[in-house]
Every structure is written in structure tokens, then in C-alpha cells.
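Got some structures for you, see below.
Every number in this text was worked out from the coordinates using simple rules, so none of it is lab data. These figures come from a predicted structure and were not determined experimentally. Cβ atoms are built from the backbone, for glycine too; each structure is taken alone.
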Structure P
Amino acid sequence: MTNEAQDVPAAVAASRPAADMTIAREAGEVIAHMLGDGQSMIDPATTIWTAEAAEDLRARIGDNPIIGTGQGQWDKLDQQLEGASREVVLLAAELVFLREHSLRSAKPETRRTHLDRVLAHLDSPATIPEPMSAWLARPSGTAGLEPGSWYNGALWRHVIWASTFVRHWNGLTPAEREKARSDPWELQRVMLTSGDDRSDIRNVLQFLSWPDVFEPISSASMKAKVRDGLADRVGGSTGDDPASMDRDLLKIRAALAHEVEGPFHFWSPGVNELWDASLDESDPDDGATDETEPRPRHYWLYSPGPQASEWEEFSSSSIMAIGWDELDDLATYPNREAVRQALDPEGTGGSMKNDVLAIWQFQNDMAVGDIVFAKRGRREIVGRGEVTSEARFEPERDSYRHVRSVRWTHTGPWEHPGDAATKTLTDITTYRDYVESLETLVTGEDEPLLPETPTPPPAYDKASFLKEVYLSDERYERLRALLARKKNVILAGPPGVGKTYAAKRLAYSVMGAKDPARVQVVQFHQSYSYEDFMMGYRPTETGGFTLAEGPFYRFCEAARADDSDRPHFFIIDEINRGNISKIFGELLMLIEADKRGHDLRLLYKNESFSVPANVHIIGMMNTADRSLAVLDYALRRRFGFFEMPPGFDSAGFGRWQQEAGSPTLDRLVDAVVELNAVIADDPALGRGFAIGHSFLSRPAGTDADDAWLYSVVEDELIPLLDEYWFDEPAKAEEWAGRLRAAVA
């Protein structure tokens, strides 16, 4: 399409990257037929851009949705196109072309395969003509936009919207169509009035139709983020509707065109930083952190060959190594199954579980800073060392070619307490008493200090907390002040508000670092007791009993040994599931803020004990658990209570929702907010039963797409509603239908 009628300034036109303009001109030839004579570009003898073909295609998908994750979206489209007319198949094919032609990261073979897959439904084949065939061969990464997984997984929604638009277009008068063909803003208005908006595919078609006017950005929320970050350059924003947003972006581009040399995207270096504040927050030098937890130091039991046959060489060469010399470089095996297959080339079916685990852990799980205890057989420790390198392959060695460097700090021998594991490599990190006994045995220290992380913990502050936790600045300050005053707080809220996540990050923000050495988490349950928590007698292997220290006792002693101005945090999950008087005993007095440092005689030990002033307790309470009794009033007096409501209206969740740019997510969030209002008004439930934001927060280990949201609704939210309204099935079904409609 031509843009002369819009009199686009020359500076703006020159600021557009040429490669983007090229793909828009290519797709524009298809769009010209869509808005003009209606002919297919693949088969010019067939008219496809008609109301009849569009309605047929829309009905095949919209009226016959295939819900669920058992099939992929292309498999579903195959089913929906079965028996379709030539016009409908060609229409679907050219819509698929338009949908994918602007994707920067799409591989040419993928775009071609998708188009061929749709055309395979034709009764008589059609050949993709030139120049379309050449357009499909464009290398990935050279032009276009990056829409993300939401766009990629919404094929059926895009086809429905585009078909609805084509049907609407054909219902316009010739004069209305001519006006829309010559005016980008009128074309946008027609798109918006064609039916329920699907902003991502509409934004793509707008860009392909008028690339001099519209940005190559599919996400409406991302357009808003860019516009809001740069609006001050054009005197502020003019509105939040699509037309205002795009007009503002055009003005911003015009302003930047006089500042930025050469063509640019809003993600170009030097431009991206002008609007995206998160780039500064993620600078590795400014103390910001990512969302992952620091890896704790691991402890390993290791055999340097049968009966420590290689110990002399390994200790003198400052290395550790494992055998299995028939294997290649261990870095080449992508998973444990690949290792198992390499160990079993004959396919005998043996599991070789311990061998596979040792090999995998040596290569992938062990890390620099870990501690290794070398053993001989089952009864002797011969050395202790610290890992100082990543794993490497040394093919020139005669044997034991898989190697790591180790600084052997102690050489023995020492008699091992009891029988050691017989495996080549065993991770013993979780057996804390065992690790401490080995450290005492080797180092001679009665109470060895076991640092949790081998490297200094990364910095963490209030800004880091607010970036990761959906809480306002004001409420964070209130929570932090409450914790400082009371020493003990309980985070109370419904399921899915991120109480455990927030508790650890609250601790880190007060400490100023992500230091797991000063944080411990336990979970209460109905059988939990003082003996589990503080101290009690435990049976031994010989049939007797020994006095064992519990996690709270040990945590307090570690905090007492540290600097008094370094805070430590003991986190108790499900605190209201336990019998508080039974678990805390005399500690109920000692944990009070004004009783810190006061001594009491312990029940099981002839010594005085106090809770150090630098110990803070954070409990979590699920307000929607019907099985729990009212909290012990003695506990209530000693803890401050902080309500954790759903954070859908928080700035943090708003940022995630904006970054996602998913109309489906937006609809589902709106539905859940309405649902929470109904739950809060229900006298049998109340706001303590609300749906938390964690259900709809960025997922880990899976794509954030419509399939994920469908699973959340079907497998998490609807079963929860069935439990909430078990005595009102009609109400549960009504809201199940509304949630399903949001993701349909």
C-alpha cells in the first residue's frame, strides 16, 4: 500500500530499518488483494477474500474449538480444515503467511513447512509462486518483530480474528473501503470495529499494511510501555486507546529521528535505554540480582579408584577424576538417558542407576567451592579438599580421563564413623549431622562452621524485593518496620499469594544480600513437636537413645556465634498447622522481642538458653485452610500479623502482565479479580479464600502461553472452586464457565 497521502516526514521514513520495510512491502502484495480484488496470490484464478470463505473458515475454528493440550495447534488446524473448499484452504494459507512473515526469529523452513501443511488440504495441489517462494526463504533474524510465545501459540485465535475482519470488510460500502485503503487510521478504525479485538494480530497486519506509520510491535502492552517511557519527549501521552497509542509512537519516532543517527528500532542500542528502566536494574555492576537462589555449597563422598588406588596420584596432582573411560567428553551428553545409552551400547536394558548418577553429578551437579571427602573402602577417610575447577576431559590420560581440579586441604587417614557408602560419588549435603561429623573428624574442630555458599552472596535490597514480590513500596516499609519492632511476624493470606517466596526475599532485603546461610525454613504439621523443633531424645542404631538438637536450637546457636548486628531469619511454613504450645514450650516467652537474651533452663539439657536478638521469625499462614483451628492467642500476642492479599493490582504484577502482552491473560486476570470480589462477599468464605496472583504469575519450566493458562484454569482454579463451593455446585459451575470463557 502507498503512504503518500499521509505525508510521512522524510526523517521518519528514513528512520525505519530497510529490512523491515522490505518484508512489509512483500506482505503488502497479499494485503492489497485482501483489501482489493480478493484474488489469491498463490492461485490468482481463485477469489478467496470473500465474506463467504471468511465465515466458513471462522466457523470451522471458532464454532468447532478443539480444547485441551493433547494436540498441537497445527494438528488441530488440520482437523478443522478437513473437507474445506479450495477458497477456504487458500484463505487459511495466506493468513498463515501474513501471520508468520513478520516474525524475526521464525526459520525459513518453519514458515515454508507451515504454509505447505495448510496447502496439503487442497484437492488439487497449488505451487507457491515466485516471488512468494523467495520471500519464504528469508533467513531468520534479519527483519521483523519478536512477539513471544503468546503470539506463537495463538494460531487459532489469529485465524478467527482475521476471518472476522475479512467478513466485516466485505460488508463495507465501496466508499468506506476506499477511504480505509488510503488512510491508515481509518483502516485501524475498521479493524477495531470488526469484532472483538485481538490486538497482537491486528498490530501485525497494521504494520504490514502501513509500515511507515505503525511500529513492528505486536504486543499492545509493550507499545504502552515504550510510549509511556518516552511520552515526555512529545509533551505526554494523548490516551490509552489503540489509535492514541500508535499516534504517540509515531510522534516519538519523529522526535527521536532528529536525535538518533540512522535507522533504528525501539530496541536498538542507545534507544532501548531511553525507555526501559529495567536495563539499568539488571546491570551486573549495580548490585541487582536475578530471581534464582544462590546455590548452596555441596559436600561429596568420593572414591579415588577402588580402595583409593589412585589417591597418591590425585592428591599430589591436586585433582579428582572418575573412570568410565569408554565415554567421550561428558559435556557432550545432554541428559542422563544419553549417558545410560552410552554405557549400554548393546541395549541390554540395565539401569546402571548409580553409575549414571555419579557420572552426571560429577559433570553437571558438582561446582567450584564444593567440599570433597575422599575415602578408602567403607571404613576410612583419606583426604578432604575443595573443588577449584569445572569438569574437563583429558583424553591423553591412560585412564581416569574425566577430571576436576581440587585443593586438597587435609590428608589422612582417619577412621570413618560406621560404614560409608560404596558408590564412587555420593552427594551427602542433606545429611548435616554426617557432614559435621566428617568435618570434626578431619579438621579437629568440635563445632565446625559449615558455610552455605562458597562465594560471597549477591547483593539484595528493597528495590530487588519490589521487583520480585508483588507488594507496594508503602506496604513493604510497613512490613519491614513490623518485623524490626516485633522480631516475629506472620504473613497471612490465601493460597497463591507467594507467602513463602516473599518471606525469603523479605529476609534477604533486610540482610542486604541473598545469603541462605542466615535463613532456615521448616514446615509445621500436626505431628511436629518440641523434640523435633528444639531438642529431644532420638533412638540410635544400637537400640539406645541420644539427645539430638533440633533446627531452632542449632539456628540460634549459629546466630549467637555471628556478629550481633547480622540478622538471621527462621522461616516457618504452615505455622498454624502445628500445636504451638507443644512445639514452642518455654520458647514462647523467649521469642518475645523484649525477652531476647533472657535465659531459661532447657527441658532436656542442663543449660541455660536464650533466643539471640539477631534472630527473626517469619511464619506463613494459609487463611483458606478449613482444617485449621484458630491460632493460639499466646502466639498472636508475640507475633505481628501482616495480611498478604492477591497482588493483581500491584506494580510488579502489572509489569509482568504488560510484558506478557497476552489478551488471554488480560481476560483471565479480569475474571479472577471479579471472582475474588464474589469470594470476599461470600459469608462462608471471605477474602481469606481469594485466588492469589501466583496462579497467573510467570511460570517456571514452561512457556507462558495460552496452553499454560488453559491448564491453570482446568487443573488448578476449577478444582479449587469445586472445593470452595462444594455445597453450591451451580455457583461453582457458573464461575468455571466464566473462567473457561476467558481462555477460550
Structure Q
Amino acid sequence: METLCTEKTPEPGEFTDILEERRRNSDLSYALRTFSPQPYKGHPPTSASALHQAVLDSHYLRYVTQEVATESGEPVDVIREEAAGILEEMSHNLQLSFIRLLGYTLSKVFKRVFRRILVNEEGLNKLQQAIQEYPVILMPNHRSYVDFLVLSYVLFTYDLSIPVIAAGIPLMGMKLIGEILRRSGAFFIRRAIGSDKLYWAVLSEYVKTIVRTGSAPLEFYVEGLRSRTLKSLNPKLGMMHMVLEPFFKGEVYDICLVPISISYDRVLEESLLAHELLGVPKPKESTTGLLKARKVLEDDYGSMHLCFGQPLSVRELSKGRISRSQYNLVPRDLPQKPSEETQAFVSMVAHGVVRLQERGVVLSPWSLMALVLLQNYGGLALDSLAQRTAWLRGLALKFGALLDWPAQVPDEEVMLSSVSLHGSLVCCEEGRVFLLDEQGSSAAVSSVSPEEAVLKRAAVVLMCASYRNQALHVFVRPALVAVAMPTAPSSRKEDVFTQFKFLQELFSNEFVFVPGMAIQDFEEGCSLLLRCGALQISGQELTVTEDEQEIASFLRAILQPFIQTYQVVFQHLTVDGSQVFTERQYIPVLRSYVLKLILAGELHTYEALSSDTQKNVLHTLLRMEAVTKMKTGDQSKFIVNKADIQRIGDILAGRRPAQSAAFSRLNQGHARRSVRGGSTSERESRGTGELRKESGKCQLLFATCSLHVVERCWRLGTLPGDTYNKA
């Protein structure tokens, strides 16, 4: 098992279509065939009832129930009964007969909605070996409800142990479906746990018992929620702490983490997700709703890719980073708060897994077309779109992207095929390709009000943007460098890096950055610009080459929707908004403000209507201490520091250098947050002046970067030559 972020992601040519065999052979024979996976250390899987009893009998849960009984004044037996009820509600009841039923049903469904489901068998072979040797944690990204089902389907197809899966409790409430999911391996977690000590204890002991026994691979979404924008989300660390604790306490020799990247040509929920971003309430999960939504089975959703990453050894990752001796001082069965060192390690691993998920994403031609079309709202001639997308394909490949591009097919045919697949968003008429309005026509309907017309247009733009977002991880680091260069006070590398670091902090809710890696992210961005000829380095001066201004301009344009949205929110809060507002007021008032600007022709970014981006701006301002949150009763109030927001806006626009007092405070605040999973560490706040002096930092770089990134850093002069030679 390799160190974090060092493996080479498989090329698309190494993927196998598992639906090809399903189309040739009987689905019933497939579901009823002999299923004989190789279990962990050859032990038979632990039954659901045995797992249930082991949790209830654990010393840890006995200790917590006694503690809760003392605090509440209730008898211990009453608290233990409550714990048993929580466990009954939560626990899975995995049964092979239901896996067979699921396999048969999903074969029918998947053959109908997907052209291909492609998996990299090399990754599956490594997973098979890991399952036999270690407790395995499957960590897929989360883009669709289909994610929940497809992994079990693939593992059943390849005779691998079926995972138990952490799922939201709303799924449990679906009549019949909830029970089928439970018997297919799902265990259900409440969304709002809060400070319920007993529930936390039952959940953590349940998860840790699964890991300790290795009874089945455990699957959970480190991002926590399904991404409504199809971008990666910053990881949630609660479940991550639970699954790693048995290793920290020496209860298992090692734990194996497997990042899994799931990519879609077209997502089943594309319209639903866009409307949620525009304020339409999310439909409640129900069996009736599922049956009503069966019309989606009539559409074509193209291909799906599942890339199983290199298994990661927690034991190897932890060497030199954490001391497990602290756990020897307290009995294993007692609750113990993790040290700052442990929290930082868990955060680094979680963020690193998300980055590995991004590296395994396979991009479709439509993702690149969406990047081009969203920079040309008026549409493009088909030949021009094909030319621009082909140019972008070359740039993406230079930047290390994985592409699923049809071989030996003319580019215009590839464009037309993608237009056909996404016919609800885009069309080609008279040789011109353009985005549709939501009603399916490029012309507005006269009976629709101006506000409704804007929202219909925004829905299509947000759907298109979600596919563009799948590709943003490829371009974001060089794009941040490209944005930093003209807004930095000078072209000196140190000034550009400081501006880059400010932008990275500002957009750390939009994009995933591994804590403590701003230096390496900057060097990677510079290196990719060097690779494509867009950057020239002369001494300590960084300049965009004259011949490749187009690349820098294109990369800046990728980030413009985010920059403009942040600037609009800043403007609203500093000029037109109230200095104090409640949580409930924020989104509706801001949405009305953005609508007004769009209707007046003062704003052309429909993405500014996205509630996720609007919330991200608020969270950023809270993190930067430009907005203060106060709890009053059942409501939260936000107090705006207009001067601080204005300073942040000035730095973003290049009107003020990032070394201002506001940015110094930003660094201080983020140094405190780095342990909790931020994007920059305290050690980086000293700037680039000390980079060459601190070869000790290279150890962290080797742990979280691939060797080609280390080589690039050395060539750019930020690693000592002897350190590179040791690598």
C-alpha cells in the first residue's frame, strides 16, 4: 500500500464495461450464481445479531450509559434500554438474499439508463487483496443517489465482500425501500445528533466494532453530503475519527483506506439539484416519490466510471506524524479526546482522500464543452466549439486529467453526441450550439414574468455549471496563480504567492485544499503553467508569456463566476444590506438582490443565484472574522463588519495588497483553524522567504504529493537538491 497521493491513477483505457456481459447473459443466472468472497483473515463474516450484542456488551458503552444515568438521574437499565433502541434503529441486517435481489433489479435498471458502467479491474484486484489482510474503509465521492447502490453492485459482480454503508436516516423512512436497503447493508445515522452523548456513544462503538472485527468493508462518504454542485466538498471529520480510532488505540494492526471516484456523463438528479440551489425545497425521500420519479428510467444517461484508487495504509501514513503512546495512558474503553496532533492527522488524511478522489475522476467531453459554453453565453458555431474544446482537451491532458474521449471519431461528431445526450440543456440549430431556457426553447415564453425567466435561465446555467464543476479540480491551482498575478502588488514570486494564498483561503469552501499544502499547491500551479508555456520565470519574477496569453485568460475566466458572486455578496453586505441579519433572512434577501442586479443588466453571472455559493461566502466571512455569529434564543444573528469586508473585497480586486492588517488577522485565525481542517497551516504564514531553509517541511510534501510534484518543486527552486535526491 502506497503513501497518500503517490499512486498513478489508471488511464481510461484500463477500464472494463461490466454491463457488456450483463447484456449478453441472463440477469437471473447472474443474481443466483455462487457468491464466495474471501473474507478478512479467512474469518466468517460477523452476523448482524452478533455485532449488535458486541456493541451492547462493550465496556465503552457500559461506561457511557453509567455516566448518562448519573447526569440525568435515570436508572441505568432505562439508559441501557434507550441505547438498545438507538442501536435497533441504526444497525444493518445484511442478508445475501437481498443482495441477490438488488443485483437482479439493478442489472435491469442500469442496462436501461446507462450505456456503460466502467471499472478499473486493477484497482479491484488490489481491493480484493486488501480485504483479506486489513479492515477496509471504502471512501467514494458522492454525486448521486446511484452512488449508494452501484458500489455494492460492482463488488457483488466481482465476488468481493459486500460493504456495510453509512446512510442518512431519511432513507430508512421509505416504506419497503428502507428495509431493503437495511438488509442490503445500510445502517442509518441521524442527521442532527447535536450533543446527544448516548447517541454518539452508540454510533461510535457500532462503527468501531465493525472496524475491529473486520466483519465487512465499511463504506461512508467523507464529504458527508451529496454535492449539489458536483464539486468536491471539504470533508467531515466525525466519521473519520471513528474509523481510525481502533488503529490509534492499537486494537487493529492497520486500516486500509480506499478512495473511489465515481464519474457520470449525466446525473439522474441534474434538474432536482439545480432547483434546490435556486431555493426549491428538496423533496422528502419516500417510496411514493421514487415511484413517481420512475420516468427518469426512460432517459439516456451515458456512461459511468468507477475508479478504485490505490489502498492507503493508515499505519504508513501515521509514521512520524502521531504518537500513539498517549492512548496507553488511559484504558481503551474510556472516552478520550483526540490530541491536536491526532486531529491534524485525521484532517490531513481526509482532505488527501478527497484529492485522490478528484484525481480519479474521468471527465467526459461534455464537461469540457460546458467550460467553453459557460464562457460564451450567446453560443458558438459548432466548428468553433469543436476547435475550442479540442484545444481545452489538450490543455487538460497536460494538466494530468483523465478523459473518456472517443477514439478515431471526428471532434464535431463528439460534440453532436454530447449535445444529443444533454438535449435538455443545449441544442444545435443551423450549425450553432447554445444553451436552452428551461422550457426547452431558446426563446422566452411571453407569459413568463421577467423574474421567472431569469430563474428558468439560471436553472439551465446551474445544470451546465455542475458538469463544468467536475473538471475544476484539474484547473483550479494554475487558475488561482493566473488570477493572483495581475492582482498582486508586483510580479515578484513572493507577492504572487501571498496573493495566491489569500485567494486559496478565500475560496477554501469552494475547492478542496489539503491543510498545510499552500506552498505545494502554488508550485504545482506554476509548474502546470510552465508545462503549457503560459508562464515565464526570470529570477524571482513571474510573467505570463506573450504567446500564451489565451491560456491565462481562459483560466481566469474559469474562476470569474466565483469571483463575481463573492464581490456581489460583499457589495450587498457593505453597501445595500443591513448590518445585522438572521440566518433565515440571508438567502432570500440576497437572492432578491441578485435578481434585481441581473434584471437591471448590472450582473451577468446567473451562478450568483446559487444558494450553495452564497452560503459559502457567509462561511468564509465568518472564518475570516469579518462577520460575527451570535446565538439569541432559537435564532442565530450575524453582525457585519463592513470595513473588514471592504478590505477583503479590495484585496480580491487587487486594490489593496494581501499583506494588509486584514490578511494578517486572516493568517492568525487560520493558523488556529488548521487543526480543525482548514486549508493553510501556521507554518506557511511566514511566506516564501524561508522556503529554501526548511527542508524539514519536505517530509510532509513527500507524504501528500506525488513524486512528479516534488520534482517540479525542486526545479522551481523551492526544494534543496540533496532533499530531492533522497526522494
*Origin of the value -16000, where helix-only ellipticity at 222 nm (-39500 (n - 2.57) for each DSSP H run of 4 or more, over all residues; to 500) was derived from one of P, Q*: Q
_Parent structure of the calculated result 2.7, given that distance in nm of label points 7 Å out along Cα→Cβ at positions 141 and 341 is the read-out and P, Q the choices_ = P
*So FRET efficiency 1/(1 + (r/R0)^6) of positions 53 and 157 (r between Cβ atoms, R0 = 30 Å, to 0.05), computed for just one structure, reads 0.95; which one of P, Q is that?*
P
*Could you figure out which one of P, Q the value 32.7 for mean projected area of the Cα convex hull in nm² was computed from?*
Q
*Tell me which of P, Q gives 11 when you compute relative contact order in percent (Cα under 8 Å, 6 or more apart).*
P
